[in-house]
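Below you'll find a set of structures to go through.
Please treat every number below as a calculation from the coordinates, not as lab data. Since the structure is predicted, the reported quantities are computational estimates derived from the model, not experimental observations. Cβ atoms are built from the backbone, for glycine too; each structure is taken alone.
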Structure I
Amino acid sequence: MANIETQQSLSSLLCTDERDFLIRNNGDQVPVSELTGKMVGLYFSAHWCPPCRAFTPKLIQVYNELKQNGESLEIVFLSSDRNQQGFEEYYASMPWLALPFGDKVKKDLSQYFQIRGIPSLIMIGPDGKTVRKDGATIVRVHGAKAYPFTDACVAVLNKELEAAVEKYPKQTKHELHEHSLELTRRKQYMCNGCEDAGCSWSYYCQGCDFDLHPDCALKDKHSDGNENKAGEVICEGDAFRRV
């Protein structure tokens with residue numbers, strides 16, 4: 001990984017002198033060169049991490065949708081699992097590529113991208129350069145619509161989300177909590193409904209420190225005869241397990 005700061009490419013990021021391939025969960029080896037020209041997500045995750053296990057099905061859904069739409073995308077799993085068995089059990093659920101378990105490149109990339117918590121998803125563009133480091137947040141908030149994860153695309157989606165939030169009720173009641181919940185801008189929290197991490201907006205009871213994602217709070221509400229389902233707003237950060 002020499003000189004990756006100035007000469008970053010998929011090869012400099014993912015290859016070593018001893019290894020120029022990635023693996024599939026069936027044991028196949030795939031040359032890193034086959035990823036050239038694709039959008040690549042580097043997925044830092046582990047089975048022991050509850051937020052990771054909650055996020056992985058969402059990422060699989062988005063990955064499959066984008067692949068079905070013909071998008072040139074690949075994801076590489078970089079495991080923080082504690083042993084080979086944990087890695088294999090977790091990786092068996094994933095449809096994408098991975099570094100071999102215990103490969104030193106995982107530690108190198110964690111330092112290079114300054115990974116502070118998992119799950120984390122680093123998006124690498126078709127030219128091998130970093131597109132964004134908050135891919136997990138973007139996927140959770142916007143799903144497949146975020147592709148190709150550029151600043152311009154995400155800015156438009158964020159603007160649409162803020163416009164949608166303005167139409168949310170300022171207060172709501174929910175069967176999971178006895179008090180009224182107020183729509184509140186929150187830096188980060190854990191949803192008491194789905195038990196996943198969140199940020200930006202919550203339906204919140206300050207006195208009880210109780211949060212619900214807008215999606216969880218409003219999914220059963222109706223307006224004009226239609227389901228009023230808010231988009232999930234999820235955040236990486238200290239709420240996630242540390243690597």
Structure II
Amino acid sequence: MIKGAVSLVTGGASGLGKATVERLVQQGSRVVLCDLPASKGKEIASTYDEDKVLFTPVNVTSEDDVKNALTAAKDKFGKLNNVINCAGIGVAFKTYNFKKKLPHSLEDFTKVLSVNTIGTFNVIRLAVGLIGENEPDDNGCRGVIVNTASIAAFDGQMGQAAYAASKGGIVGMTLPLARDFSSQGIRVVTIAPGLFKTPLFDALPDKVVQFLSKSVPFPQRLGNPNEFAQLVQSIIENPMLNGEVIRLDGALRMQP
């Protein structure tokens with residue numbers, strides 16, 4: 001259900017989302033690329049034919065933004081088959097800094113959960129109405145939701161309470177969502193990536209990147225965003241994948 005399908009990708013202007021947009025288009029899908037207004041989304045979309053990629057500015061925590069993107073998808077492409085949620089943010093801060101007597105910012109904690117967990121849910125709850133209008137395929141499937149969690153949901157490091165909690169929320173909602181949508185033939189699968197070469201790593205010194213790469217058992221390197229996109233494709237194409245969280249981490253288990 002990729003060739004001829006319409007897919008909406010949040011966080012599509014960089015990293016895992018951008019690679020997913022590229023792969024889906026290569027496989028014959030038309031894509032609604034969603035990202036913040038200040039992102040490179042419009043620029044990226046302009047590199048494709050107008051009938052293949054449509055950029056819509058979206059803050060995933062905004063009901064209006066998401067509704068506008070869904071309306072644009074239907075107006076431009078006539079339907080929506082797949083949603084891939086890649087939008088997310090992170091913050092690194094211990095719950096309490098005893099030297100400075102400074103607690104973790106509640107505002108930061110709330111923002112990370114708002115974007116990562118609530119934003120993901122917001123997109124899903126609104127998008128499934130449009131997906132549910134599709135005629136089911138031979139397997140009775142009307143569409144697929146792919147979410148992005150993290151291995152931090154399972155073994156989060158120090159200073160990652162907010163991020164781990166937000167990704168744990170995505171993991172926790174995967175099965176209930178799949179059960180909620182089972183009667184309509186909409187599958188829900190979550191990917192939990194390990195260390196991937198995204199723009200976050202571009203600002204790190206080479207020594208740090210090399211150290212992190214060597215922490216991955218095998219293959220001993222950072223993941224390539226296209227490998228994430230490859231798994232997205234596999235999830236969409238495999239009708240028995242549903243209600244599951246898949247680690248994509250080279251056997252990495254994060255240490256404290």
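When FRET efficiency 1/(1 + (r/R0)^6) of positions 55 and 183 (r between Cβ atoms, R0 = 25 Å, to 0.05) is calculated for each of the structures I, II, which structure yields the highest value?
Biggest value here belongs to I.
Once distance in nm of label points 7 Å out along Cα→Cβ at positions 39 and 63 is calculated for every structure in I, II, which label goes with the largest value?
Greatest value across I, II: structure II.
Which one of I, II has distance in nm of label points 7 Å out along Cα→Cβ at positions 111 and 159, as calculated from the coordinates, equal to 1.7?
It was calculated from structure II.
Looking just at distance in nm of label points 7 Å out along Cα→Cβ at positions 31 and 119, which of the labels I, II belongs to the structure with the highest value?
Once distance in nm of label points 7 Å out along Cα→Cβ at positions 31 and 119 is tallied for I, II, the winner is I.
Can you tell which of I, II yields -12000 when helix-only ellipticity at 222 nm (-39500 (n - 2.57) for each DSSP H run of 4 or more, over all residues; to 500) is derived from it?
Going through each structure in turn, the value belongs to II.
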